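What follows draws every value from the coordinates through simple rules; no lab data is involved. What you see is a predicted model, and the numbers here were worked out from it, not measured in a lab. Cβ atoms are built from the backbone, for glycine too; each structure is taken alone.
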Structure I
Amino acid sequence: MTEINDVTGSIYQNLIDAGCDEQTTEQCMALVAEGRYSDLFPILAQYRRALLDTVHDGQKQIDCLDFLVYKIKNNK
């Protein structure tokens, strides 16, 4: 039984470390408790897409700042 608790605890900690909100974490952990691991994949994929969108938005903002700095430096 220790191994199951280790897996469950590991999944929980990984969800927290990944930044999942409380609702997503609880939803995933309910599926884990029911042994429905394959039902986690769509939830995790959706969360991954949301994180990647955030990364892309941040990259666009960095690009805009880099362009602004470039323009300011070259206009002096």
Structure II
Amino acid sequence: MAQAISVRLDDEALRALGLLEASGMTRSEAIRAALVDAATRLHDKQALAAEVAALEADEEDRAEMLAVADLMEGLRAPG
């Protein structure tokens, strides 16, 4: 079910809305798409942060990563 809302936009938001509308979207489509995109990016950012935290907490993975880094350093040409 659709729900109407009222919002006050500043100059930056109005410019962004104008760009979205210029692409052929209606005002409502542009606002809905922007909200969904922002929420998706936030979720993806949180999911990535959780994955990074899990990898950092994995001692075995960290040890392997350090071993690979040491190996790569040993293979590097003297310079």
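Structure summary
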| quantity | calculated |
| --- | --- |
| Identity of the structure behind 1.6 (criterion: distance in nm of label points 7 Å out along Cα→Cβ at positions 20 and 44, calculated), options I, II | II |
| Among I, II, which structure scores highest (criterion: Rg/Rh (Cα atoms, Kirkwood Rh)) | II |
| With helix-only ellipticity at 222 nm (-39500 (n - 2.57) for each DSSP H run of 4 or more, over all residues; to 500) derived as -28500, matching label from I, II | I |
| Distance in nm of label points 7 Å out along Cα→Cβ at positions 28 and 68 from the coordinates reads 3.4; which among I, II | I |
